Structure I
Amino acid sequence: MLNILMGGVPLVIIAYFCYFRKEHNSNNILVVLIFMSYMVFATNYQNYGLNFDLFRYMHKFIGIILSLSLIYYLFQNGLKVLNNPITFLLLFFLGSIFLSYINNDIYLSHYIHYVRNFIFISIITLYAFFKIRTNKDLDELFHLIVNITLILSFFVIVELIIRGNITRAFLFYPNPNYLALTLMFGFSILLFLDTKFKSFKVGLVLLAIYFTESRAVEVGVLILILIYIFKNRTLINSKFLILGCILLVIIGSIYFDKLPSKHDIRSVRIGLAQVSINAFNENMINGIGYGQFRTNFYKYVDDDVIALNYQLINTRAVTKEEVMTHSDLWKIVAELGLFGIAFLLFYFYKLYFELKKLILYNRDYFYISISLIIGSLTFSMVHNNITSFVFWFILFLPFIMNGIYNKERSKI
């Protein structure tokens with residue numbers, strides 16, 4: 001029964017997507033398709049008895065078509081359209097990746113894989129920037145993401161009912177944490193979106209996130225709720241506001257009480273952070289090479305790290321098995337060095353001015369973008385999410401939103 005459910009969920013969402021597209025066709029088809037693909041195909045390894053991962057190949061095929069479409073768009077409009085802040089920031093990061101190759105012991109297979117991945121991400125992000133042209137396009141995309149999130153949340157509950165015991169939900173995702181991240185993607189929008197039966201929908205998604213038991217996403221959700229309370233502080237009765245804050249503090253305390261102990265495998269991230277700092281100290285300028293931490297981390301396990309007594313790190317340092325940073329921040333610091341840090345500083349500098357403009361244009365869009373960015377970065381502090389195009393789309397969403405308003409103003 002459970003296998004039938006897991007195989008059926010993507011088909012239900014595909015059917016809903018076709019219905020949605022029939023009713024709402026403002027957006028470029030590839031834009032909405034790639035986001036649906038991210039939520040349903042990208043990490044789906046079901047094959048229905050075939051000898052290949054059907055949905056993974058579908059995701060790649062959509063990406064190839066989108067890439068060719070971007071090339072055609074540039075051919076039609078000229079390279080001058082690349083003169084925008086998103087292109088510059090993407091090239092900045094790509095340049096940091098290329099510079100990280102210099103004078104480093106590079107495992108070429110991983111380096112090429114991550115370079116190719118980032119180029120693919122950049123293409124999708126730029127395509128979205130060029131093709132999301134109006135507020136109607138953006139609202140339509142938001143509603144599609146929210147509705148797919150609601151479908152996923154419903155089936156999370158169904159999955160747990162079928163299992164008949166309390167366990168982490170994962171549907172067709174290989175890892176419950178990434179199911180939770182996808183749910184938070186929709187939740188971040190839903191929280192600030194004007195929609196019917198909002199309280200019920202928010203409750204459904206919150207319940208689904210809770211059953212994934214993803215601590216990183218739960219922390220992100222608490223922060224997002226606080227942002228929502230701040231935005232609506234003048235509309236909330238002061239007594240309910242105080243009660244709500246007290247409840248959030250209690251929930252937060254319960255969460256921190258459940259944090260992994262020093263000997264829990266999840267707490268190994270503290271040791272990995274120290275290893276990342278050691279790698280940065282070894283080569284501050286351009287890091288140890290993009291995508292290289294996983295194979296070379298053992299070189300930076302010193303006596304201080306060993307003394308922390310994290311079994312996973314100490315064992316794999318001897319066997320030289322691969323270990324990820326489990327943090328995008330430490331990945332950038334360790335693998336790209338000062339060039340990576342310079343990118344981060346410059347991005348947040350540019351983001352500050354984009355947000356200042358956006359809050360004047362549209363406060364709802366401002367809070368949606370803030371919600372998405374904070375939620376995504378919270379997750380990325382303890383997981384690797386940088387290889388997802390949605391991560392970069394979220395980072396550049398305020399730029400895309402302001403680009404829409406700039407286009408509208410230029411027509412006046």
Structure II
Amino acid sequence: MRIKAISQLRREQFCLGWAAIGLYFFLSAFFWASGPAPLRTVFYVFLLLPFLAVLPWRKFQLEEYGHYFTVSALIYAGFTVLASLWGEPEDFGFYLKQWFFLAFWLSGVAWLFYHREVNLQRLYLVMVGIGVICALVTLYFFYMYKNYNIAARLSGFGLAENSTIVAQIFGVAALLGYILSLQTKSWKMSPLFLLASLICALPLVMSQSRGAALALIVASLLALVAIRPRPSIWVPQLVLVVIALGVFFGLTDMADVLERRGLSFSFRDAIWKELIIYRVPHHLFFGIGMEAEARLIIPDVDVFHHAHNSWIDILYHAGSIGLALALWHLTLLLRSFSRDRDILPLYIWLVYGCICLFSNGSTLLTRPDAQWLMYWVPAGLLAARVMSRRHAR
């Protein structure tokens with residue numbers, strides 16, 4: 001028995017180290033992965049495998065796996081899986097796999113934080129650094145290699161090929177860079193982090209994605225209010241941002257491009273009106289059900305794959321019960337709010353993601369993809385850090 005216990009301990013320690021490295025690799029892959037499939041491969045190899053090697057074989061203790069944060073998330077996800085039975089029953093197995101991946105992500109990262117100290121400040125630095133490099137590569141690839149003019153909506157490559165996805169992903173790096181610039185105790189480092197934030201924000205601006213831009217502005221203001229940095233930090237920053245914006249719009253015609261783009265909802269208003277007024281009331285409690293290859297056909301408008309709003313999409317497919325369960329999980333996360341230096345960026349990141357999903361997102365139960373960076377990644381990291389802190393106390 002003692003030899004078996006020692007062997008199990010060694011295996012767990014090895015897998016903890018494996019998953020800790022995998023966490024950095026997985027989060028950085030959102031910026032450089034050549035598509036959803038490579039991103040999922042990184043997730044399977046560097047996170048799912050070490051979690052599978054340990055979690056099913058050890059004594060179950062709920063507090064090590066995220067406690068009620070994980071339970072509430074998996075109840076919502078489980079109901080969504082069941083919704084496939086009154087949607088497209090053949091897709092039940094497809095959605096069950098998504099539940100499986102989500103369960104191991106949430107419980108696995110909570111187990112990792114519970115048993116190993118993860119330096120979140122270093123994690124933020126890595127994400128911002130990778131974001132800066134990939135932002136510069138994306139800008140070069142689009143404007144120099146492909147030779148597009150400034151009026152074209154910036155698109156990237158791989159996972160961030162879509163203009164809206166480009167904006168959402170690089171908005172995360174821009175937001176984290178800005179938060180670091182407010183949290184730093186050295187006024188000399190603040191401009192450096194701010195510069196990194198502006199570089200990461202440039203693809204967002206050039207993508208002309210208004211939803212992500214609004215989310216970044218709101219989240220940045222929340223960060224400023226929550227952190228309350230010294231005037232010696234935020235006043236020079238404000239001056240630098242105003243100067244940078246003045247130079248940027250003065251040397252380019254981006255102001256005219258954005259003005260021509262206007263405030264159009266790009267059919268989102270038609271989609272939301274069709275669903276909320278005409279379709280949701282007929283399936284109010286349980287929704288129409290889940291379908292892997294969903295098609296939303298609106299006559300005289302277009303055919304869409306989802307509602308371009310995660311919360312409305314959940315209401316449409318999983319009904320008011322599914323939406324209530326999703327909001328229950330989100331409320332539990334937000335109720336644990338803290339201004340702690342390590343945890344605060346995760347709350348603001350989650351708020352940013354929720355706003356982004358309000359203008360472009362499907363139901364939250366998906367395979368690991370770009371949408372995970374908006375919700376499940378910050379939600380999982382936040383629950384893991386909160387529970388590990390409570391354990392430490």
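Read the figures in this text as sums done on the coordinates, not as results from a lab. Not measured: the values here are computed from a predicted model. Cβ atoms are built from the backbone, for glycine too; each structure is taken alone.
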Requested in this report: Taking relative contact order in percent (Cα under 8 Å, 6 or more apart) as the quantity of interest, name the structure among I, II where it is greatest.
Outcome: II
Report summary line: Highest-scoring structure on distance in nm of label points 7 Å out along Cα→Cβ at positions 145 and 289 (candidates I, II) is II
Requested in this report: Give the label, chosen from I, II, of the structure having the highest value of mean count of other Cβ atoms within 10 Å over residues 193-200.
Outcome: II
